[in-house]
Structure P
Amino acid sequence: MASDTTDPTASSRYAAVHAASLADPEGFWLEAAKAIDWISPPTRAFDGAAGAYGRWFPDATLNACHNAVDRHVEAGRGDQSAILYDSPVAGAKRRVTYAELRDAVATLAAVLADLGVNRGDRVVIYMPMVPEALFAMLACARLGAVHSVVFGGFAANELAIRIEDATPKVVVAASCGIEPSRIVPYKPLLDAAIAASTHKPDACLILQRPQREADLVAGRDHDWAQAVADATAAGRRADCAAMAATDPLYILYTSGTTGKPKGVVRDTGGYCVALTWSMPNLYDVKPGEVYFCASDIGWVVGHSYIVYAPLLHGCTTVLYEGKPVGTPDAGAFWRLIAEYGIACLFTAPTALRAVKKEDPRAELVAGYDLSGFRSLFLAGERADPDSVAWAERALDRPVIDHWWQTETGWAIAGNPVGIGQLPVKHGSACRPMPGYDLHVLDEAGKPVPADTMGTIALKLPLPPGCLPTLWGSDERFAQSYLTTFPGYYDTSDAGVVDADGYVTVLGRTDDIINVAGHRLSTGGMEAVLSAHPDVAECAVIGIRDALKGEQPCGFVVLKSGVSRDTGEIERELVASIRERIGPVAAFKLALTVARLPKTRSGKILRGTMKKIADGEAWTMPATIDDAGVLEEIGESLKGRGIGG
């Protein structure tokens, strides 16, 4: 997209801030480090000789829980809300102040210590979106234990793999999770996972939810409420442990190409510094304001922007146990913003598309007072320009796409509203954030010209907050990320950088399809399809073709209320690809489907769809939200003579 101005940074401090972060990273991050409390402050920011590519704040000590909780109470803000829990599925609401959070976390940490948890031990947390899940994360941080949150409701096999790899001393779990239409019993899944794992935790601490209580295993399982009551009665509270900045804070597992999940390690000091910097500078949120990240604590976005960043910065975080639509309607987000005075909302593009599908005219927005709401941030999947434009019109607020990964822990590229918002270009994640030296490389590792597609790579070292390694496997870390382009971290994302330095992420490098020798981005085709007025969301995959190598196929979900002939819409979509991208795309197949297969975090399962279309063997993804959708996709393809 062409720029609206010859200097898009003219009204922003962005250019100077980013340049300073690369020219003098030592000075930049030592200055940023002053925003948090240290037990032993850093005297230097970086040790390039440590670890795979260097380690941040190598001589400093701190405690993440103290920074997220205790220091705000000590500063006289104990009565401020720390957590606002809102659960339409449970019919419950709860306010937790910073003082109450400190007391709950200190007591729970004592319970974990009584169960044998010491500094450096791992604790797996398998819980839904309830305040106690946050208490458990922070209690681990308080003790110096390493938490590993597993998305609630994950299948037993996936949970077992994570227990096997992390070897936790204790598992903290809830008896059940609650979906809009059903109760999901967690305890039988946990029992099956422990049975399947060669590693057996010493103990399990179980939060009994009234919707479905669980049977406890004698000698292993402990009732959360009883254990906390006993510790409270005995006056048992744990202090904050002094942790090296380079000590791990948590492990978060992400899918691995070999089938074995990769345990992304997050260090303590760099993470606290980077997230604290991001709140005022990227999101433009002040201490005491209300911040709402509509994700789940099982994902990296939830770790960073439901739990740690808002609390480190002294904000009030909203913990929402519900959906963007259906609990009760597509106005759920607007109701929360109005009710709690939310300043900033961070959600996934797929959630925005779900809202747009159910309320295409944004009629529900008018029913709520959004006067205190300033900005909407999107990340998790590519934000299609049509949905961004729809939200801008509906909300009359900045809608900011930004891009990051589980591995980085915070934004690689974004629009830093706090240091001066840059012009928005629909489809672009804007500019690299401070500390990220971003390049687009060809297959030989050479930089490509502006507006040329290649692999996005980050020149080492990565900034604070990013992973230093994978749990128990420095070699796998180097092999997965550092060997393709020596001296760079390989994001495995394809994209372009334009003449203004704006980054557009086109999808994973394996989403680049080869049509008769032409490398084409499925993301670019999806942008065209999603711009059609009748399309709510879409996905494009490459289907094996004997003549051209691959042929693109577009799956589209129509907006609610669309009654036009689907064949006519599909013909219009084919024509629009031909017009916007050209005959080179060889786009001839648009399929209207009722829904797309997604993970529980909202990512579309394009890889599995491709295997079905190519007639290859495939396994049910562990993270799938509704397994029945894949059968529907297969039937749609068979109706066109495609797939096995």
Structure Q
Amino acid sequence: MKDIRLDSPLEGELIPLSDVQDPVFGSGAMGSGAAVKNPKGKVYAPFDGEITVFFETKHAIGMKSTDGVEILIHVGMDTVKLKGQHFTAKAAQGDTVKKGQLLLEFDPEAIAAAGYETTTPVVVTNAAEFGDITIALGDKTVTAKAAAEEEAAPAAASAPAEDHEYDNLPDEQRVAKLIWKYVGGKDNVRNAEHCATRLRLIINDKSKIDEKAIENIDGVKGQFFAAAQYQIILGTGFVDKVFDEFIKGTNFSGVSNKEEAYAQMSTVQKISRTLGDVFVPIIPVLVATGLFMGLRGACQALGLEFSKNVLTMSQVLTDTAFIFLPSLVCWSTMKRFGGTPVIGIVLGLMLVAPQLPNAWAAIPGGAQAPLMMDIFGFEVPVVGYQGSVLPALVLGIFGAKLQKWLKTFVPDIIDLIVTPFLTLFIGMIVGLLILGPIMHGIETAVFGAVQAFLELPFGIGGLVVGGLQQVIVVFGVHHIFNALEVQLLATTGVDPFNAIITGAIIAQGGAAAAVAARTKNKKKRALYISSIVPAFLGITEPVIFGINLRLMKPFLYALVGGACAGCLASFMHLAGTGMGITVLPGTLLYLNHLLPYILVNVVGFVVAFALTFTLFRPEEDE
């Protein structure tokens, strides 16, 4: 098989596919190639050929070169949900194009602001027909080695004999019928949609799915559960045909999978997802702030002294996000609950208005006294809520609901003036006089209890959190930690959860590495290794759902490793200066405590690897 070399169709930072935070592209299930991080916003034809697929949502393009190379260019992750917003097509499906011709323009900043990852995979989908595949961008190249030949029989040969009743049907009909058969029938599928590569199903009863049978369908490249959806990887172009056949004769609700998935969640999952929707957009700012704090702490630990003005400028970098944290939280909450985001910003700023006594100074014995308001004979103390989360979160929900209610009766002709005025006026009174004091009291009690739990002697708190955190990830409620981490950072300046969680994450990678080391099947081992790499970057979904949880024992051994690492982190009082990044990238949050951080990661990895390598039998993976 001949090797091929292609020029990247986008400008940006070229990275291996294994670094992509998506289980389908990151594991190589869609093919071999590379990805472009921080793309510039224009997609050019990498060769002379034909556009075989140009999705209506404009987020993905399929092409075939004159010499038979088929590629998929998929702009960002889950950007199909933008429904074409921020994308402008410069070519169309069926066009014959020349190398270097502009195919698509998009706005990466707007896409990122909408909450979507912009890293763009460039994948050769018929990679099995070629040897090494090299993607070049400037003076950098990424080469994907040709897959090793397998001794095992083709997957289709292992399919049940009765499946051959569909052999005479076109491929898309055959695959659609077999998927229906093994997902438990039409009564077990609540809704269906598809993206550029995957059929996405909302399932009523997961126990009715025969996952191995679905993986063995000729034409299916993989399957997994994510975000309450059952996703079946079919590939560019083919997924459209299978989807059309799949939905024939159905009467789906027409509601998006996201809404259907949310409706199926438990109350705890809904709370966690809501908190995730609120806090995930502001995490990048807190990550950057944490990195600045880490760098400053490392410099000071090395004996570097700052002048007064330089120190003040560094404090502007590190303190601004936390001083105005209520504004960020209220903005994100208003956006999540359908209110006007800019009104959320102003409501949040009212909670930290400079005219109010600073919350950190208005304490017994502090430099300032609360502003006492006489409300119907009751003295209500009013302070600012610098660094607070819960008052801003609840006020954002209240503001969004209030604005929607006002719009139901305020005439359109005066809506632009009256609705914002009443929302801000009522929101300020309720926020400062009612919600603020109540929520701040609850917040103080809750986070006081959390801190006390994490400070239990002998690292007991870290042992419990480290041992259970990845179980919480499996149930999809891990975003509930976001609010806790944000509040800990705002009140103490450090995040002990980050150190505990990083041990739990690397332990999953250690268990999966042991499985790969003991697996003799070359194809499976290669797939396992590609799934392990993201774990070292803080992403465990590929190893959890692709390896450890499917085999169960490695997952349990990884929980033990996470518990040991979490116990050690808690015992050493290790804490990061920020949140949102763990394992290798998380090193930047521990520049002034680097050796303890490395030790926690080593313990988590080694314990999980040793237990799995020693106690897991390879034949369990056959």
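Out of P, Q, which one gives 2.2 for distance in nm of label points 7 Å out along Cα→Cβ at positions 275 and 491 as computed from the coordinates? Working through the options, I get structure P. So helix-only ellipticity at 222 nm (-39500 (n - 2.57) for each DSSP H run of 4 or more, over all residues; to 500), computed for just one structure, reads -14000; which one of P, Q is that? Derived from the structure labelled Q. Matching task: 4.0 is the computed value of distance in nm of label points 7 Å out along Cα→Cβ at positions 35 and 475. Pick the structure from P, Q. Label of the originating structure: P. If Cα Rg over 2.2 N^0.38 Å, for residues 403-514 alone is calculated from each of P, Q, which structure is the one that comes out at 1.06? Computed on structure P. Here distance in nm of label points 7 Å out along Cα→Cβ at positions 59 and 427 is compared for structures P, Q. The highest value is that of P.
Of the structures labelled P, Q, which one yields 24.0, 75 when Rg and Dmax of the Cα atoms in Å is computed from its coordinates?
On the way: P: 24.0, 75; Q: 26.5, 86.
Label of the originating structure: P.
Here mean count of other Cβ atoms within 10 Å over residues 131-138 has been calculated and equals 25.9, so which of P, Q was it run on? Of the options listed, only P reproduces it.
Work out the source of 1.27 here, i.e. which of P, Q gives that when Cα Rg over 2.2 N^0.38 Å, for residues 51-354 alone is computed. Checking each candidate, the match is Q.
Structures P, Q were shown, and Rg/Rh (Cα atoms, Kirkwood Rh), for residues 203-466 alone at 1.08 was computed from Q.
Every read-out reported here was derived from the displayed coordinates using simple, explicitly stated rules and does not represent laboratory data. From a predicted model like this one, the values you see are computed outputs, not experimental measurements. Cβ atoms are built from the backbone, for glycine too; each structure is taken alone.
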